[in-house]
Structure I
C-alpha cells in the first residue's frame, strides 16, 4: 500500500473553532467521506446546532491550558486537526495597533500552541494525520493597519512549520499544511474540499506547504 493510499480515509477529525460557516462546510465534507467530526468551540448555541446535525461537540476555551487538557483526553485518537480559531481587528495605521486588539488576536496563536502540544501523542500515533491552519496573505505583505493581525498569523505559520518538521521526524506519514486566504468568506467550500483532499496526497507533498486558496 502506498503512503498516499494508507491515509485516504480519516477516522476522527477535530475542528477547533469550528462553529463558523467554514467549520460547518468542512464538517459536512468530512462527514460525507465517512469521518467522525468533532467540533470544539465556546458558543453553546452554535455547538448545540452542530450537535443536532450529528457532529460530536466539545465546549472549551481553547486558550486555557486546563480546558485544552480536558479536550485532549475527551477526543481520543485523531487522524486530523483543522485549526479555525481566528478573527480580525485592525485599522488606524501602526499607532492604531492596540494592545487590547493584539491580545484578542493572539488568542488564536495561543490556542494553536496549546492544542497541538496536547494532541501531539494522538497525532503521531495516527497512520496519516493531516493538520492545517487557515492563515492570511497578509503574512507575505503586511500592512501598517493590520500589523497585529499579520504578526499573529506569521507566528502561527512558524509554529505549523515547526510542527511539520516534528511530524517528518516522528510520523512521516503525517503532514502539517498552511492555507492562506485573503478573506475566507465565499471560500468555505473550497477550504472543505482542499482540506479533505490532503488525505489523498502523499504526506511529503503537503507537509510544510503553503497553499493559497483564491476566489
Structure II
C-alpha cells in the first residue's frame, strides 16, 4: 500500500474518531498562543495552561513581557521546564514583535521562525489555530506515529513535515496534526501503545506492534 493510500484511510478513521479538534492551549490572543506554544516545549499542555491562566492575569501583551524582568517571567513559568531559556526567548520575542511588527504576530511562517524561540512547529501551531493558514505541526507525537504508520521513514521533524504534506491534502494539514496528537495521547503512546484496541491496527505496518494487552 502506498503512503498516499494509507494516509487517506488513516485520515478517514481519525476524522471519525476526532471529528472536532482545536488546540488545547489556553489563549485569548494570537500573542498569548505564541507564548503558550513556546512554553509547551518539553511540557504538557495541561501544565502550560495552569501556568498561563495565572500569568496572563499579570502579563498579557508584548508590551507587558518586553518590560518585565526575566526573573519575573521565570517566576511564572518555572514549572514548565527549561524556564531560563524560555523566559529569555519570550522577552526577546516580545521586543522583536514591538520593534519590527508593531506588536502584532506575523502571518507567515518565514517571519514567525525569525522570532526568538520560535521554530517551525510553533509557527505552524499559531498559523493554523489563529489564522487558519495550513501548516503541518510535527511534535513528538506526530513524528513517532507517522513513522509507525509508514507515512515517513525520516526522523528529522522538518523532513517528516514535508513527507506528510505530500500525502495529506493541504486543507487537512492543521487538523490532521491535532488528530495525530490526540491519537498519540489516547492510543499510540511512546512506551506502551494500546495496539490491540487501536482503530488503525490493520493499517499499521509497525513491526513492533503489541499483540496483547
For which of I, II does mean count of other Cβ atoms within 10 Å over residues 154-161, calculated from the coordinates, equal 18.4? I
For relative contact order in percent (Cα under 8 Å, 6 or more apart), which of I, II scores largest? I
Of the structures labelled I, II, which one yields -0.55, -0.65, -0.84, -1.22 when log10 I(q)/I(0) by the Debye sum over Cα atoms at q = 0.11, 0.12, 0.14, 0.18 Å⁻¹ is computed from its coordinates? II
Could you figure out which one of I, II the value 3.3 for distance in nm of label points 7 Å out along Cα→Cβ at positions 50 and 66 was computed from? II
Which entry (I, II) yields the derived value 21.6 for mean count of other Cβ atoms within 10 Å over residues 90-97: II
Origin of the value -15000, where helix-only ellipticity at 222 nm (-39500 (n - 2.57) for each DSSP H run of 4 or more, over all residues; to 500) was derived from one of I, II: I
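Values in this text are rule-based calculations from the coordinates and carry no lab data. Bear in mind that the values here come from a model prediction, so they are computed numbers and not experimental data. Cβ atoms are built from the backbone, for glycine too; each structure is taken alone.
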